[in-house]
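Colleague: Following are the structures in question.
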Structure P
Amino acid sequence: MSLQHLISIEDLEHDEVVQILDTAEEMLPIAQRQRNSVPTLRGKVVCNLFLEDSTRTRISFDLAAKRLSAEVINFSAKGSSVSKGESFKDTALTLDAMGVDCVVVRSGSSGAPLQLSHYLDVPILNAGDGWHQHPTQALLDVFTMRRHLGDLAGRKVAVVGDILHSRVARSEVQALKLVGAEVVLVAPPTLLPPAVERWGATVATDLDAVLPEIDVLYLLRVQRERMNSAFFPSSREYARIWGVDRRRLDLLKPDALVMHPGPMNRGVEISGDVADSDRSVITEQVTNGIAVRMAVLYLLLAGAGRADAELTPEVTR
């Protein structure tokens, strides 16, 4: 890729998205083998700089780097110099002095990865910043859809739930538009951002009317930790009006997928029987996330078009 960083889906062109997805397809068998790795990034040091709580995304990036034989430094805000008052710039300079080759950063502040790219001369990979972007989540979702549905041009995806607070929703719409899919956003009016019509997606309020028309139902988590006021009366009321249960599952096309970025609030945006149904590919998204993050690390660190970059698996002891 010509990119030096992956901070936003807006940084990508269609061909670059396809390149990432195709590379992830090659990486998937390695991601699925718990005892195999490839020596592609041996000698490289990847730093996971997580300034916001995360379990799934941090572990996914950790595994992705290790599958490529990179050394991994996990740096979290709790108990670190950041929690003692160190500035973001000084933290960046410390990482630079350690000689890291790539920084995966997650922050509650929108724009933190971009700011970090001004301090460090190494690839910066955005693992989620504020309400802004979560590019690898969107890429792994598109990768999962493509594996089941093939060409996504003309396919219709409904993103349902807390659009306002969701960095995933913003990245999802941009990534799906790049591969030619249509997106409809379904949410309570209180959970739609201002000027959402500029996103290039359709907005709907009747979930039952949308369900029979779509190829993918993408449910967003209700993010209580980001809410500072009442955006809906109660969780029970949200589940009744906007949650997806067995009745709504039966309204979908026979081959439609159910997806969720996790972690799920069972009984709120999704019922347990829907989450565990044969339409659900939620656990598959987790495995695919490792492959996509391997692909991005490979393309940023090993270099685009380097056929000599070693991809032959080796067994680790």
Structure Q
Amino acid sequence: MDRFTIHGIDVFLAIVREGSMRAAAEKLGVGAPAVTLQLKSLEERLGVDLLVRTTRSLELTEAGQILFDSASPAMRDLGSAIERAQQAAKSTVQVLRLSLSRGAYLVAVAPMLPSFLSDHPEVSLEISWNEELVDIQRKGFHAGVRLGDVLSADMAAIRASAGVPSAFFASPSYLKAHETPQKPRDLLDHACIRHRHPTSGQLREWWVSEGKQTKRIDPPARLVFDSAAGVIQAARESHGIGWSMRATMEDHLETGELELVLDGYATELPPFYLYFPEQNADQEPLRSFISAVNRHLATDTKS
């Protein structure tokens, strides 16, 4: 069946629904002779009569009834599809897909998100929390946010935060049952909850600040998780001492579920960076996001 065969079916459907040639012509905004001509042409192409015409009414033939019952929903679906396509063409919404960890969201994105969403109502953000270093090009992301020490060399990047404070922490009940560590070497006598990076498979070393030096230490691991959330949860359950970005457990510090330890030895991690393939830099939603990140960082630095 070609497109010439189906031409005129909309006229046929209008005639049946409206009950007369004249009413269908008014509905379609054409003259009555044009409606009559198109119906006749459709019947000739199909080789069947669709309507029985009397002086007072129109009645469907068996073939006409079959065509009406089958074509009506199909034409509705077609009309709906055309309407959706037209709406999509008129839509100004631009989607920006980001891959980042929860810590990156809390430190680098959440503080500037309200102003970005307010300034750019045309942008819809899709954010995937993932501690694994995903291939953002292969997974269809426009950009990602990660700490500066884990960035891929083949990506363009801009700084998205200041240095990121870290923290050692434990639950009050754990500290009540065990002597609170006073120096980093005291960690050797404690149950340490470690984080294994899901991409590299390596345990993340803990950073400590002693005087003007920043050192990385590798305390024995009693529990190991592949997410910072697991480390924090285990510490809340009094299984030992954890270490992570302070932002990721700040709410638990405020409620008293966790307490800081070795606070004088905590140091800063590298800043977060927004990274992306160079060819993505010209895409409008990403350009808007880059500008917003730069503005927020400049304002935050001044304050």
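Colleague: When relative contact order in percent (Cα under 8 Å, 6 or more apart) is compared over structures P, Q, which one is greatest?
Modeller: P
Colleague: Now for a separate question. Of the structures labelled P, Q, one was used to calculate mean count of other Cβ atoms within 10 Å over residues 63-70, giving 23.0. Name it.
Modeller: P
Colleague: Still on this structure: A value of 4.3 was derived for distance in nm of label points 7 Å out along Cα→Cβ at positions 15 and 263; which structure in P, Q was it taken from?
Modeller: Value 4.3 for distance in nm of label points 7 Å out along Cα→Cβ at positions 15 and 263 corresponds to P out of P, Q.
Colleague: Right, here's the next one. Given a value of 2.8 for distance in nm of label points 7 Å out along Cα→Cβ at positions 39 and 287, point me to the structure among P, Q it was derived from.
Modeller: Source structure: P.
Colleague: Of the structures labelled P, Q, one was used to calculate distance in nm of label points 7 Å out along Cα→Cβ at positions 7 and 71, giving 1.4. Name it.
Modeller: Only one of P, Q returns 1.4 for distance in nm of label points 7 Å out along Cα→Cβ at positions 7 and 71, namely Q.
Colleague: Also: Ranked on Kirkwood radius over Cα pairs in Å, which label among P, Q comes first with the largest value?
Modeller: Between P, Q, the highest calculated value is found for Q.
Bear in mind these aren't lab numbers, they're just calculated from the coordinates by the rules spelled out. The shown structure was predicted, so the numbers you read here are calculated from the model rather than taken from an experiment. Cβ atoms are built from the backbone, for glycine too; each structure is taken alone.
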